[in-house]
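Peer 1: Some structures to go through are shown next.
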Structure P
Amino acid sequence: MKIGVNDGHTLRGAGTGAVGIIKEGEHTRLVGEEVRRLLKERGNTVYNCTVDYASTTNESLSLVVQQANREDLDWFIAIHFNAGGGQGVEVYTYEGRQYQDAIDVCNNIAALGFNNRGVKAGTGLYVIRRTKAKSMLIEVCFVDSNDADKYLAVGYEAVAKAIVDALDQHIVVTPTVNSNSSNNTTVTSTKDYSEYAAYVGNRCKELQEKLISLGYDCGGYGADGKFGKGTYESLIKFQQDYNLKVDGLAGKAIFDKLDELIASKNSSYKVKITASVLNVRKGAGTNYAIATTVKKNEVYTIVEEKNGWGKLKSEAGWISLSYTTRI
């Protein structure tokens with residue numbers, strides 16, 4: 001992935017950050033530098049979006065955003081420390097979007113001994129609002145409470161590793177063949193599914209269960225509540241099969257269609273044609289055009305009823321149930 005990392009606040013001039021037991025501007029750089037090192041070590045392309053000096057706070061924020069927006073980033077991450085005497089880690093995203101990466105950053109840092117304050121709306125924060133990439137601003141802990149003592153005890157390396165581990169588990173690596181190479185060199189391509197996971201939110205397992213019930217394969221882990229390659233590919237196939245917008249995002253329209261199909265599946269039944277030839281119409285009534293015909297003793301599955309007419313599972317159309325026998 002291409003990731004921009006900003007060590008929050010300046011070292012000199014305006015906007016140097018909070019001061020307590022520790023100084024924010026100094027420790028954002030310790031954590032940020034280690035985050036960049038680990039991300040590079042794990043094969044990511046990393047950009048340093050840090051500003052050390054600015055004459056005004058607005059200038060420093062503007063320079064940070066300019067650096068971030070020069071590149072086509074997958075993630076922009078700003079490292080900060082909080083102030084005000086509180087306790088715990090929190091992460092800010094645009095509109096409080098619950099990206100799994102951001103949730104895992106909170107969980108991983110909390111596992112070091114900090115309170116978990118969760119993922120919150122940071123739409124009003126300049127760097128969240130102005131950067132083009134997906135963005136998160138991490139408030140590691142508080143500089144002016146016993147949080148700072150905990151932080152000094154665990155060390156900036158552990159905090160940085162917690163952040164990178166959270167990001168790393170959402171980078172899916174798949175081998176591909178470089179067709180331009182004479183020796184078929186294997187290269188690596190990545191896809192980050194966190195945005196799709198955030199979109200479906202806590203309904204991921206429900207989505208998987210419904211797709212599986214309709215015959216779609218969500219991968220070896222089945223309905224595990226984690227949005228990965230198998231779930232993404234099944235959802236794309238479902239969208240293609242039912243002429244829905246093919247974007248990998250599971251919103252209301254997707255769940256409505258899944259529920260409709262499952263209800264039809266659960267209420268479907270078979271009928272045998274009793275008329276010599278029976279018209280199949282494009283709608284439930286004789287005022288609809290004839291689509292095709294079916295013949296006596298043929299068996300069909302009905303998935304919906306309306307005014308004495310039955311809809312064929314094949315999507316060929318509707319038949320009058322008066323000329324059928326249920327079996």
Structure Q
Amino acid sequence: MRSYSQAELCLLLLYALPGEKVLREPLYRRLFRALEALGPANQTEDAELDEAELLRLGCKEDEAREILRRLDQRQLLGQYLIKLGQKGIGVTTRISPEYPARLREVLGDYAPLVLFYAGNAELFQKECISLVGSRRLRMPGKAFAHGTGRAIGEQGYCYCSGGAAGADTEGLLGAVSVGGSAVVFLADSLEAHVADQRYQKLLTSQRIVLVSEQGPDLEFSTPRAMSRNRLIHAMGQKVLVAQSDYGSGGTWNGTLENLKAQWSPVLMFAGEPDDPGTRGLVERGALPITLSDLNNLSTLGEEQRSLFERLRRK
């Protein structure tokens with residue numbers, strides 16, 4: 001287990017320990033800025049938060065006491081991190097050097113404060129292209145998903161998706177078939193995926209990193225799936241959509257959120273142009289593409305991507 005700075009330890013104590021109630025959002029943003037001010041993540045200084053500082057940040061007295069209670073559980077945290085490490089699971093915080101820089105850049109204050117992961121954390125810094133799509137693919141969408149994964153791997157990008165059945169899995173199979181690597185954001189148990197034989201070879205060869213925004217033992221839930229969708233869309237320099245239902249579902253809602261927030265260009269497979277989901281997303285701003293467009297991923301959506309980056313810098 002690597003050593004953590006005081007600020008990182010505070011974040012882990014506040015947000016990584018199992019069974020603790022999540023702090024209210026405006027409060028954790030103020031806390032995060034205070035923790036950032038303790039110093040860079042690669043320093044181990046002795047500065048720490050006290051009750052007076054917490055009250056100054058806007059905590060109520062009972063909140064301040066609760067926060068200080070959590071910050072006093074370093075021994076418990078150490079035991080928990082050792083237990084996770086024995087399972088091959090690490091933890092990173094938003095101020096840690098291995099944390100995905102792309103998520104910090106795109107999501108800002110809305111990037112997760114803590115991520116649990118297993119596998120090669122160096123993949124967090126690779127240029128990713130994301131794929132999303134339905135769990136129940138028709139043949140055109142299945143061919144597109146597999147072809148997208150292959151193209152991502154062959155052209156030197158890192159594949160990013162959600163680890164679900166359908167488009168996610170087809171794309172992953174395509175990427176690894178050509179020696180590619182992958183960042184996979186999960187909506188169910190990270191511990192179960194680490195133990196799954198299907199991932200063992202990829203984990204051993206350092207070609208994948210499996211990621212959970214919340215506790216690594218938590219099972220699937222719809223809110224978790226919706227939350228991780230924004231990470232998939234934000235992590236990708238561009239996002240390709242293999243197939244979507246119209247008006248509902250994770251693919252539809254996650255893609256609409258991206259189109260509104262302008263995290264990254266959205267490219268919709270138009271192999272079935274009269275399909276309601278395809279037509280609906282194109283009408284809302286997704287760029288239609290075909291299988292032949294996968295031959296040069298670097299040019300897809302570049303005008304939009306450059307525009308979004310300029311807007312974020314303002």
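Peer 1: Which structure, out of P, Q, was distance in nm of label points 7 Å out along Cα→Cβ at positions 106 and 130 calculated from, if the result is 2.6?
Peer 2: Only structure P yields this read-out.
Peer 1: To which of P, Q does the computed value 2.9 (distance in nm of label points 7 Å out along Cα→Cβ at positions 58 and 82) belong?
Peer 2: Attributed to the structure labelled P.
Peer 1: Compare Kirkwood radius over Cα pairs in Å across structures P, Q and report the one with the greatest value.
Peer 2: That would be structure P.
Peer 1: Sticking with this structure for a sec: 18, 13, 10 is what came out when semi-axes √(5λ) of the Cα gyration tensor in Å, for residues 74-121 alone was calculated for one structure; which of P, Q is it?
Peer 2: It was calculated from structure P.
Peer 1: Right, something else. If distance in nm of label points 7 Å out along Cα→Cβ at positions 10 and 250 comes out at 3.5 when worked out from the coordinates, which of P, Q was used?
Peer 2: Among P, Q, the structure yielding 3.5 for distance in nm of label points 7 Å out along Cα→Cβ at positions 10 and 250 is Q.
Peer 1: Given 4.1 as the derived value for distance in nm of label points 7 Å out along Cα→Cβ at positions 138 and 194, which of the supplied structures P, Q does it correspond to?
Peer 2: For distance in nm of label points 7 Å out along Cα→Cβ at positions 138 and 194, the value 4.1 is produced by structure Q.
Peer 1: By the measure distance in nm of label points 7 Å out along Cα→Cβ at positions 50 and 298, tell me the structure among P, Q with the highest figure.
Peer 2: P
Peer 1: For which of P, Q does helix-only ellipticity at 222 nm (-39500 (n - 2.57) for each DSSP H run of 4 or more, over all residues; to 500), calculated from the coordinates, equal -11000?
Peer 2: P
Peer 1: Now for a different question. Give the label, chosen from P, Q, of the structure having the highest value of mean count of other Cβ atoms within 10 Å over residues 98-105.
Peer 2: P
Values quoted throughout were computed directly from the atomic coordinates according to the rules given, and no laboratory measurement underlies them. Note that this is a predicted model, so its numbers are computed, not measured. Cβ atoms are built from the backbone, for glycine too; each structure is taken alone.
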